[in-house]
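Quick note: the coordinates plus some simple rules give every number you see, no bench work behind them. If you're wondering where the values come from, they're calculated on a predicted model, not measured in any experiment. Cβ atoms are built from the backbone, for glycine too; each structure is taken alone.
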Structure 1
Amino acid sequence: MPHSAHSNHPHSHKPALIDNRDLRGLRRQVSRLRRFANSKKLDDRICDIIDLKGYSLAVLLNRLPKLPVSVQKRVANRIEDFLFFHPDRGRKILARLVTAIRKGDPICRPHLLAAIADVAARSGERIAIPGDINTEALELLENGTDFVRRGKAVELLSFGECSKSIPTMLRVLQDALTSIDAVPNYLFTETVLFALKRLGGEGLLRLLINPQSRGGLERFRLDWRDRPEDEAQAILHAVQSLETEFGHLILKVVELSDFVLPFVSMIHEGLNHTEKWIRQTSVEAMSKAGKQTDDEAMLRMLGDAAPEVRLMAVHALGNMPASQTGEKLCTIAVCESETYEIRMNALYALFAQKNRTALEALIAAPALTISINARGLAALLYSREEGLKWLLQGLHEIPATHMPEVFHYILEMARQEDLSALIVVHENLKEVSQREAFVALLSRFLQTRAGPSLDAAMEALAPRERAALAVLRDGFGKIDFVH
């Protein structure tokens, strides 16, 4: 992230006060920059000149080619930083920025191109980009080593409607994806996607996911019907040259991005892909599309041949309104031919919808695991005290062999002061096997809630109960609150 060009140092020495419209005085201040060998002092002095406002920035750019190369680079860097934070100050000096690129040392170009990109993107006005600046931006994109500034080059090419740069964008994008975990690479990828949408159209976006897509190719041909055929062919050749995992990686970026809606066409293309992992990622991305989510497509993916895709589709339904998908999720939860993971995810999706009514209805499910987890998840949707009381009241309905499945729900809600209620539940369980199974819960409760609050709760118990719990806590395994 660039730093502000302003000098915030209390001891920085500003140049002698001069009229910021005094061209001769400003030129003298710029010429004196060559005297500073220390980069820190040089940066401070450059910032001081910029802070004068008036004609200072214009003079600085005008005189930049006359400075030593090392000073030129520092000046270009500080101007880049300044215009990142103040792009509105760049509109009036855009022509001077262009001239500085043309006449200054090549080492300055990445900084000044980035500055123009920020002015063009954030000043709120449409700015015409000269053709030779597009050429410089294309050179930076192709041969630069810094993905941050290469991203700025992409922005310039997009503003300049330079569609002939698309094949280069695709080649560099493929390189960026090899280290997509790096923040600059990720941001560069987002920038390129927006540029490709603007320059190439929806058909190109679809072809990035599936180069063999007939629908994508037809849309591309439609978008490019009045544009140069040689450029269209170069783009199609670049698309066909992409590596096989390219589409999946791009969809992962879209899925993780804050900007899903502009790329819905890519997601739709992915839903129909032959590769299950691309379909799975597309389902996940579609679930984040908000009002643009294609409900019919999501429901269709529930019948996908790959369980991984069906699992993601079920999870995605949890982000949709209960009125639309609650009934379908209940059907999936009780479907004995479906996998255990998918049926459980149907319960979690209902929980995500806060659909307590549906979860309580599923307590009657024939599969005990579904019934027990539906009960536990429903309890979590009550207030803590009500949910715990409701869950404990129904505990006698659960066979001893399945009782451990409900323990983590109880432990999620129970606090130290609930110890006496847990003891009452243990005493009231009818089956000996249930009481023995419940001892495991008490043991875990004593271990996980150990501390002063638990000690206080134990002190409030009857001596017989305290003694039994002490035996359990110390590891002897069996307790008897009755005798």
Structure 2
Amino acid sequence: MKRLDRESLVLYSLFLILEDRSDARTTRTQLGNALVVSDPTINLYLCRLKMSGYIDRRKKRFAKEIKGLIKLTRTGRSKVHRTRTILKDRTLTEKNHNIAGSVPLNDVLGRLIDPIEKVFFLNLYNHNPSFDLVTFLTLSEMSRDDTNLINVLTTMEKPWLNGRSRSFPDQLFNASLYGNVDRRMLGSAFLEKGCEDALLLLAEAKMRMGRSDDALLIHDHLRSNAEEMSADQRLILTMDRATVLLKYGRPLDALKEVEEMGKETKSEVHAALLDLMGAFIKVNHLNSLVPVDHFAQSIVAFDSMALPLLASRAYDLRGMSYLKLGDIEAAEEDLLSARRSALKAGSQLAEARVLLDLSKLSLHNGKHDLSMSYLKRTKSLFENRSMLELISYTEFQMALVELDRGRSKQAVMHYRNCGKVAFPLPSILTLNTYRNELMERALGKGDEKLQNLIYTL
């Protein structure tokens, strides 16, 4: 594959930014970060493009934002058109990008919302013959997820970031290159001081992809340098590592690490989050029967500190714990409280996650129409934020609803959509988990024909 020359890449990047119709404000520094070059280098490229007749500078000589700084000339647009023609034929493949099949480059660009993400990805693709596309797309969705704990804590510290993690794209460019995590990668030169956020995001991405061993390896690396990490980073490391330990069937070890961190922390927010994690472990993995006692402290703390996004998470977890214990009325009350808190926080993603659980509660009660209604609203909210992997998960939940009410054809349709809507997400491991659960439920309903059909998909 012949690479785009640097001039064409920068010009096309400017085109992506200028053509964006959102209210995103993109600066020269952000463009430089996405292209992994310095401010002076970006200025040099802008001067070269102007001398070549591809761009004109606007009157706002000192403007920092790209849209207020330049415009494309007719010659520049002709060159952009030639570049677009070249990119139209580019494809990401199984051999080079760790996916099952192939996907056109423009399809990937089209699913990214922020123009800087598009520039970042195009630069990544142009300069690296192989990288893990599934890892990149997982990281991309996580980076704009305002319910992700790294983004929550970052926004509390610096509200002007609007939920965008500091590690994207500053460090993630290098982290995105690696599909397989190993000790050599973790010890390589690019992992300099300050990359901890990137590694925490990478570890969480690996967990979501079903690669818990990779996540644990990253966690072990970070723990060996814990003195270099901030309090927020140590908190996230502890909670994420506990999640991996739960997947390995080690709830006592997970609880021990959470409680030890709780004794050390001096932050009220951190203490409440650790209490919440401890409550979740006790109720869902150690069979405690008193969720009110375990969760109440965190809920009161988040409400008193006016942190509705975290309060929503706490109510949601307690509600699903009540459902596990069979207390349907209490479960519904908490889930509705979780939704109110999500709405108060102004987070569509938080609301959508609660609606997913309300759908599960409705399905448990045999209210199929209500369950599907919640899922349709959930899907709409995820579509608003282009969270395709979560749309895929919603399609899977729709398949479970249709299966439960005996509509096999509709169940298969939603399951097929689950594998298509976000391709190459979710990962093959995740899709296999979905398929196995669907097969088990089909077997439980005595639908052997459907089970055999799912097995062939």
Which of 1, 2 yields 2.0 for distance in nm of label points 7 Å out along Cα→Cβ at positions 90 and 114, as computed? 2
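1, 2: which one has Rg and Dmax of the Cα atoms in Å, as calculated, at 23.5, 72?
Details: 1: 33.1, 103; 2: 23.5, 72.
Label of the source structure: 2.
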Between structures 1, 2, where is distance in nm of label points 7 Å out along Cα→Cβ at positions 98 and 426 highest? 1
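If relative contact order in percent (Cα under 8 Å, 6 or more apart) is computed to be 6, which of 1, 2 is the source?
1
Can you say which of 1, 2 returns -20000 when helix-only ellipticity at 222 nm (-39500 (n - 2.57) for each DSSP H run of 4 or more, over all residues; to 500) is computed? Could you put the intermediate results ahead of the total?
Details: 1: -20000; 2: -22000.
It traces back to 1.
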